[in-house]
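Just so it is clear, none of the values below were taken in a lab; they were calculated from the coordinates. If you're wondering where the values come from, they're calculated on a predicted model, not measured in any experiment. Cβ atoms are built from the backbone, for glycine too; each structure is taken alone.
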Structure P
Amino acid sequence: MLEKFPKKIGYEDPLEIRLSELEALLLSDYRISKRALSILLLQEDREMMEMVKGREKENSPRIFEIIAAAQQHYHQPLSYIISQCRQREASRIAAKVMSFEPQRTATFKERLSKIMMNPVIGAPILLAVLYYGLYKFVGGFGAGILVDFLENKVFDGYVNPFMIRLVDSVIPFKLLRELLTGQYGIVTMGIRYAVGIILPIVATFFFAFAVVEDTGYLPRLAMLIDRLFKKIGLSGRAVIPLVLGFGCSTMATMVTRTLPSKRERIIATLLLALAVPCSAQMGVILALLGDKPMGLVVWLGIIMAVFLFVGFLAAKIMPGELPSFYMEIPPLRFPQLSNVLRKTASRLKWYFLEIFPLFILASIFIWIGQITRLFYFSVRILEYPARWIGLPKESAVAFLFGFFRRDYGAAGLYDLKKVGLLTGNQLVVACITLTLFLPCIAQLLMNIKERGMRMGAAISVFVLFFSFSIGYVVNIILTLANVHL
């Protein structure tokens, strides 16, 4: 039976020619066949390209010329062309060894699966998932009930007063006391933000995301929005990093590596930096606007409009073909509580190991900034654009915090709201501008790592000016329309 099938997959003639040329130039021992290595090189496997560059010093320029020539022959990425050839070969083999029974009646899960991918009926299902999963569970329960208990009762009522008395009685140095329990201290702000405000929000988001993920809904969501995403230069595959961006945009930027073309990776990175709030920031904003439903509608509408407009504009400016998309659709299933809890626990562990220390570090940076007056001058600079968009000068601190951590900035607005410094309109404008504001330091560094210094810096400069421009326009429209949110 095995003799009826070829020992290797045959590709199109142009690819076979390039593969033969590459095989002839690979002289070192790589422990895998030269054909397999050549295929990986055509798909721009970074690890293999670096290895070949180091081992084939004389032939590497010619090798990369062959790869570039192969890419120019096709409109789609070579990884897509190779996958198509493999899929055709797999279908041919399957047709010889498999037989199919007459089509049976579709089950309820199969019919529901089709409904979820239907553009007309699938959209209300998506809105229901967003409403009950994000707004009610994350925004209402996580950012409302849990944050109120931890931040107001636990930290403001017990932890902060106890730590302030303890530090004052033990440490005689005022400068060190400011670092630990001052206005921007490690305990009074860093740990309070991380545990009292951000932790309950990310925990509820991770739980809701794990439920959605375990049902198999994400691939169906990708199919549902594929047509819309094509308008902004992306395919449905981009839903994975963009949805992950609602958890952590830094991690999501790294996941953009899975997108097949450089054009898609740049557009996705830009949108993640601009218009995709992380779970903690989004949760705090939902809490801020929870008692202002019209303000929440305006915020959501503006962010969605910016997402689509900037994506559409980027797709028009950047050259390239429309992305192709295919994805295996797993069966729908009921989420298993053990899976959901395991995924949630794993992501919370990541939060405590990777993100929690950044809150401590941010507090130290702010403390150093206060000592050196750098923090003071930065706030003074940000006061000008803050006033320009109709906000009080105190909001400049929240924007500076937002550069250290996006959720830090949102939590800063939370404090301003508590003391009554923001009107309804100002709160909405501040939330819109902060959502679109510069990515945090971690995401900025990831942008530079993934897209290069020039592209990473260009994205940040664009985002900085664009965010305040949108805030200015929204403030002018609300004022001229005499709207009070």
Structure Q
Amino acid sequence: MHGQAFNRRQFLAGTALAGVAPSLTLGRGAADVSGLRVGCTEADITPDIGMEQPGGYGKAFHKTLHDPCKVRAAVFENAGSRVALVSLDALVVPRSVVLDARREIRQRCGIPPEAVMIAATHSHSSGPTGMVQPGEYDHADSFVRQLAYEKSSCADAGYLDRVRAQLVDVVSRAWQGRVPARCSFGFGIEDKVAFNRRFRMKNGLTYTHPGKGNPDIVEVAGPVDPQVGVIGVWNEAGRLAGCVVNFACHGTTNPGGISANWIYYLEQTIRGVFGADSVVLFLPGTCGDVTQVNNLSPYADPQGEDWARFVGARVGAEAVKVLLSAVPGADVPLSAESKVLRISRRKPSAARLRRSLDVVRKSPEEAGQTEWTFAKEIVLLDALLKKAPEVDVETQAIQIGPVALPTSPAEYFCQFGLDLKKRGNFPLTFPVELANGFIGYVPTEEALGKRGGGYETRLTSYSNLVPPAGRQILEAGLELMARMTPVTTPKPDSAPPFRAPWSYGDVPPELD
């Protein structure tokens, strides 16, 4: 293992001196030393100009292109076990897409469905995978269908088909291209780019984004998680084929036009050191209440382009430091567990539904845009409740060596991720949100209590699970992790026994 690290540094130094960007594709001629085989690849899922831009409750459309959106996959195989990690530059990934893709992946690659994790990066500048799904309100009356399909942000059926096809193809190509590899594991700390957006106010409630300089702010109402978790995949020559990066921050920097958001600059930063062939999978940490906005800063926020570069490059730089320091190892057991919970939706009262219907029959200009938008959401939620009063919520845990990756389909509050890390049984725990479906914001029970409140607690067609949902998901994730047997992170070789000091340096001061 020490030799691996040495070869990697030699390689980087040599290419830097030569001024040549290294090619980092895993070499097929390398001997299979560890038994671990990994394949990493990517594909394009950039939406077309004119498609809907998701992320809000109304319609918005893409007019320009900033950078491509991608689907990336890393497939691991060892000792008969296999797992696949997939990252989509998307706001969300619909459950139907996940289930269809997993079926095809099993047919093509033999990877069990519970061993395939498909997570959205939560880029708010990506393609139309959310919010309202094709046919979701076909059961409702014409007025509700109009609110859903003509007045709300909608996924595009053709685009979803394309995403599913590319998702299956990229996993299949990664599976077919797997070669002998070693993995490194570690984490760094980046504490300058992500901030909790919820604040306790003097009136006893909690507000989301109360605004810079607001004199009624008392204190921040939740934590952040500055840990940058990293898994590196190295070939037998010590070159980086790909990496997995886990960090808790919304993808809301929006550099302008279609974009992977700040994740684009994360990728660019890592590739700037290790080469353009490195595949960079970003898996979002629990950031339902964490964004790049610092409400306590007295200074104006950066523009979108600068903000995206600032967040992505700083997280990427921390990932680079981890990759340069961690030791690749061969002891990488793989396992996967999954459990589907049935969780009830919250129901609006009959009086609130009547008021909401009265509001949405007016124009947004007459009623006020915010009031109209959330009245519309109550009407849509009522229609959903008639069809599906409960929701399937998959929790999953995937083990890659000393790392556990417990998942939630929620925009999950940061505290839950910290609890998974604290209470879990693994040396390294990298929680992943918005994986294998989407169920909206899942706050803590405190946030839904009397002193809570804020945007994430609004009752909508997107976010509506009962208050205990977050705790149920947490306990299920811990249960799945407990079924697995962690291993320690790889260490460098021990230094040889001491024999004598360096003969060049074992002298007293020489003055003459």
Structure R
Amino acid sequence: MSMETTNLPADVAGCHALIAELVHELDARDRKLRQMQHQLEQLLRWRYGQKRERIDENQLFFEALAAIQAERPVTADTEAPSEVPDRPASRPGHGRKPLPKNLPRRRVVFDLTAEQQHCPHCAERLRHIGEEVSERLEFIPASLTVIEEACQKYACPKGCTVVTAGKPMAPIEKGLPGPGLLAQVAVSKYADHLPLARQEGMFRRQGVELARSTLCDWMRACAELIVPLYQLMKQQVLASKLLQTDDTPVAVFDPEGPRTRTGRIWTYVGDAEHPYIVYDYTPTRGHEGPAAFLEDYNGSLQADAYSGYEPIFADENHDLIEVACWAHARRKFFAAQSSDLMRAMVMLAYVRLLYDVEREARDRELKGEARRLLRQEKSLPLLDGMARYLLAQQPQVLPKSPIGDAIGYALNNWAALKRYTEDGDLEIDNNGAERSLRGIAVGRKNWLWYGSDRGGQTAAILTSFTATCKRLHIDPFAYLRDVFERISAHPANRLAELLPDRWKMAQPDNTS
């Protein structure tokens, strides 16, 4: 507000109006300053601080936690904890782990010379009484091998016919790479996050020139080869009772723009009965992408409160149940500590007690109905107390402040946040989907961008298989090499045999 000091009002009413206007403007500027300070703190933490949202468990946190525990009803067979539960004190040691039995072994024998095999005192020949065996781990660098495929030809002596022996179908017809090389490039790019440019240099050190454009074409051909298996895995994921989803931005090269534009990678994590992770790529973050993917899904969908999901939940053709994520709700209160420490700490203490119940269920290996009953007994009273606290505090805070935003987020999504207590098969948070996007976050720091929308689709398909293999503790190289070798000639009605979990069960060395 600009004002001439020589043109001040002379009457009292005018002065009062001017003072009220100045106070109002000062309050607005003060709120704007606090908001900018909060944003600066979050940006500095995001850039330089640790990403893990760990609480500094000071006395204020313990006081808030003790106050909440005092309000929680104690059953006859449950004693109030004397102190805040913490992680187990004992941890496994860090000694050398035994080497896997499936690794190839080469025995090297060290023996005494003929002269050393006689006693130095009496010159009697020494008798062999055993051996001391130790193991040393060695690395043999990977190497490229040229396989000569010689198809034998036969001709009739009378010149009637010529017959040439056939050979198995190749992953890329008339292409140079074998299934092992394709699997190596795919795993290095989409599981180990090595850009094709670096792989180009690695192959050059072995004396083979493979342009990154050639490697890119190979990956596109591999993705097209296993599209039917990808679609089958998508069908399996959509049969899950609980489906977790999230998204993350990726840079996409734009030849018509100055540099790159932003695309999205969406993850869809199936439940324990359908242990697959399927990714989808879309050029934008519009709701059309997840709406198309979830067109045939009916079940519980757990996601953040992104507004793009609202039309999907509102669609009458879908029987979707919205399940919200307590990790997202907690994150907002964690970020609000700098502006309102006490209220934020009270809510963080409440959320910790909710996770204590989940930890108890995990330690007791409770599933399904047993876990639901535990949540009904212990989590519901906590949630009721939390709701009363939020409703009481909401009128006392500014709606646009960090704590006001956190309280509004929780109350606006309260029904979905509370829904996990209604079914023991549901999860308290969406962390499974967030963990599945870590590989994408690490990868984009290495390969920087996708070359096109088609490249994003290729990455989504191949990453679906490498991430699912990781979830199932399968060697992705062994799996993809076998799939690339077999899928071209595999019967379409038996395609499900190549799904990662069923492939694992069919392996001779499977012990699960």
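Quick one: volume of the Cα convex hull per residue in Å³ came out at 350 when computed from one of P, Q, R, so which one is it?
Structure of origin is R.
Can you spot which of P, Q, R the value -21000 was calculated from, given it is helix-only ellipticity at 222 nm (-39500 (n - 2.57) for each DSSP H run of 4 or more, over all residues; to 500)?
Working through the options, I get structure P.
Quick check on the output: 0.65 is FRET efficiency 1/(1 + (r/R0)^6) of positions 130 and 306 (r between Cβ atoms, R0 = 30 Å, to 0.05), derived from one of P, Q, R. Which one produced it?
On the way: P: 0.95; Q: 0.65; R: 0.00.
Attributed to the structure labelled Q.
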